[in-house]
1. Work out which structure the value 22 belongs to, where relative contact order in percent (Cα under 8 Å, 6 or more apart) was derived from one of 1, 2.
2. Among the shown structures 1, 2, from which was the value 0.30 of FRET efficiency 1/(1 + (r/R0)^6) of positions 3 and 83 (r between Cβ atoms, R0 = 30 Å, to 0.05) calculated?
3. 1, 2: which one has helix-only ellipticity at 222 nm (-39500 (n - 2.57) for each DSSP H run of 4 or more, over all residues; to 500), as calculated, at -3000?
4. Out of 1, 2, which has the highest value for mean count of other Cβ atoms within 10 Å over residues 75-82?
5. Among the shown structures 1, 2, from which was the value 38, 38, 34 of Cα extents along the principal axes in Å calculated?
6. If distance in nm of label points 7 Å out along Cα→Cβ at positions 43 and 59 computes to 2.2, which of 1, 2 did it come from?
7. For distance in nm of label points 7 Å out along Cα→Cβ at positions 51 and 67, the calculated result is 3.0, so let me know which of 1, 2 that is.
Structure 1
Amino acid sequence: YGMHWCANVVAGREGTAAAVLLRAASPVTGLEAMREARKAARRDVDLMNGPAKLCQALGIDRSQNGIDVCAPRAAVTFRDDGVAPPGEPAIGPRVGISAAKEHPWRFSVSGDPNRSRPWD
């Protein structure tokens, strides 16, 4: 609809299905900036608990379309912080779609309160 942005990370060659929709994230640093960007969020847990909220909190918009998130000077980056992942991911049903709902292709940190919609 053009009102909200969502972020997908593509990890494959063009023409290959290899993308992940970022549905939510846990804020770690930059809370003040996120609170400023997401004035509607009444609690910190609501800053990035949905695809459009995540983009709004992080300032992701059309200008980042197609960027290399592994490039050191990219506006949005993914980095290995050396911290081990928190155990086995929670795996749940897909939401907000009409087809392929049966595929368990929704992953998160088990019990994380920042998920867009808890299921475990």
Structure 2
Amino acid sequence: MRNLRWPGRAEIDDDPDGVIRDCVEYALSWPRVLNRPAPELLAEWFAPDGPGMVVPDLFVAYRAQEAGDLPADRPDAVDPRAGEYWVLTRLRSRADPEASAIVAGPELRHLLAQGVTARGLTHG
């Protein structure tokens, strides 16, 4: 299971393209925008049946339900019916190419919880 450190910007083990890092950073910014406690909002969005997260024109995170939900460059990475897998996709921008990561649900929630703690967002 990966771990998160926050020495200035989030750092996550085995995240070569920084996609998981971007997901955590975007997810931790939304509670302030929406005026909701971070633990509550993230638990709702990233629950096994949660809606995930969309940052318009920048990022999308959603639960893969079937093989067609996987990124086109990794159609056989996992079997979505065999577990809870989330697809995290940084959309193409001037600075970064489009990139995706596939993360198991429990691991994603673990990283988000570490981010909440590291940023001191444990209370509303």
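No value in this document is a laboratory result; all are computed from the given coordinates. Everything numeric in this text was worked out from a predicted model, so none of it was measured. Cβ atoms are built from the backbone, for glycine too; each structure is taken alone.
1. The read-out comes from structure 1.
2. 1
3. Among 1, 2, the structure yielding -3000 for helix-only ellipticity at 222 nm (-39500 (n - 2.57) for each DSSP H run of 4 or more, over all residues; to 500) is 1.
4. Once mean count of other Cβ atoms within 10 Å over residues 75-82 is tallied for 1, 2, the winner is 2.
5. Working: 1: 38, 38, 34; 2: 39, 33, 28.
This value belongs to structure 1.
6. Matching structure: 2.
7. Checking each candidate, the match is 2.
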